[in-house]
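No value in this document is a laboratory result; all are computed from the given coordinates. Keep in mind it's a predicted model, so treat the numbers as computed, not measured. Cβ atoms are built from the backbone, for glycine too; each structure is taken alone.
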Structure P
Amino acid sequence: MQKQRERHELFIAFKSVLKQRQITYKDLAEKTEMAESTIKRIFSLEECSLSKLIQIAKAAGLSLQDLVSLSEKKSVAVSSFSIEAENFLAKNLDYFYFYRKLFFFKEITPLKEECHMGIGEIHKYLKKLDALKIIEWLPEDRIRFLHPRFLQFRSEGPLKLAAYRDWSPKFYQRVLNQLGSDDHFMHVFSAQASDETRDEFLRELQQLSKEFLKKASFELKTQPQLVKPVGFCFSSGPYRFGLD
């Protein structure tokens, strides 16, 4: 349901641009060399391949990034937990990981089955998350999430450091254990460079990460059946590979 809503919002944004620019389906059909009926069907069903949508967007004078940005401006917000909630979660990371799983599954039943948790244990977590105003625990174990899809750690908050310290070593170990398989990769390098060169590289890496997330968001909205989990963990420090 969430993915369908996001795809709907993307097409709503696209249709809004067409209306503002007075671009008709006939215009798009001529520029893309598709049948007008095909264009109408795509916008009616709000579904097509990524390559075809990029082609149509280009005909409207939009890039993939433009389309994602327009959709996000209409539908995506970023928020953080309260400092009280972060302080508690930093000291009790099991509650934070429970929330992450709950947000992923959206409902109690699949979470219970996946994590092999008893209903009493689940209720203990729900009660505390409700008290921290992270969720609203409704009758019949229905959940209302009080934060949008994109949750951001406080840059200087306690939860970011605690979660990074706990999760990053586990992530690296899991990747190391599976090196050689198609979907596990690690690249380690070091050099001697000025602070300026290092900072420039980090800025470019951050920008590249943002572009990746935009494209991933776009795919989730348009082709949810193709997406799968993928994680990255970047780090840097004043060390030389094999020397420190």
Structure Q
Amino acid sequence: MKVNTEVETTVWEPLKGSAISGAAVCFVDGVMRAEEEYTDNPLMSFSAGAVALRTGMVNPAEESLIAWEVKRSVRASQETAYNLLRDLEAEVISKVCGEDFDLLIKDGTIDRAYNCRTPVAGFIKDIQKLYIPYEKREILKRLKKGQRTPLFLMEGSEDGIDKLSWFVKLTDAQKTSDLARLEVEAGSGLENAVKVADLSAGLLPAFASDPLRDPRAPQNLLPIGWLEKRLRSLMGDSRLIRRSLLTSQGPQ
């Protein structure tokens, strides 16, 4: 993969994010669950959804869930299951694409082009690779809550999508585990990407989760954590599903 760190600026210093009062923010995520054990191709259930919030306002949970999709009892290998989940998330994004959000966040990487009014920003909370060259990484230690790095261009990714990416700092803690990386498809344009990057740095810290309540804090944002729980409930009770499967199979 080719990385260009000079697409926004040649001076790599922390950049302050921007926040909008009453900003409309949408979060999209998906979950999957194996309904069988000890098999390479188990029956799987999938669910994906979108939750829309306005910053600085009371957002009733059930009213915030604006779209969802559920698929049950699909037999799939691990790779097929992952692809099915990404397709289901894409279906949900297509449902909300025409809405005028200030920020549209998809949990996980961007794996395809979306023709949305607002560029879809992939939110990568499990940072396994930094991508930026070693001499640029010092900035990650200097970022403060609500700040971001300059954008960098990632060309030649495995999914075939060129991306503009950046890091944001979610809390005041002095540790790099409080960072998240975001990305938009490069085709959305530099101007749009800068706007999304500024808003993500200014708005997302308000959604950071508490480590006392969530072991994946602060990167597992509160709306995403709630959405995951709600999506699991939409898939049905796993105990009842497994009991039904065992009954249908008869005595072994």
Out of P, Q, which structure matches 3.1 when distance in nm of label points 7 Å out along Cα→Cβ at positions 12 and 220 is calculated?
Q
Using FRET efficiency 1/(1 + (r/R0)^6) of positions 116 and 236 (r between Cβ atoms, R0 = 35 Å, to 0.05) as the calculated read-out, with 0.70 as its value, let me know the right label among P, Q.
Q
Top of P, Q by distance in nm of label points 7 Å out along Cα→Cβ at positions 92 and 108, largest first
P
If helix-only ellipticity at 222 nm (-39500 (n - 2.57) for each DSSP H run of 4 or more, over all residues; to 500) is computed and equals -8000, the structure in P, Q:
Q
Highest-scoring structure on Rg/Rh (Cα atoms, Kirkwood Rh) (candidates P, Q) is P
Looking at structures P, Q, which one was mean count of other Cβ atoms within 10 Å over residues 20-27 calculated from, given that it came out as 17.8?
Q
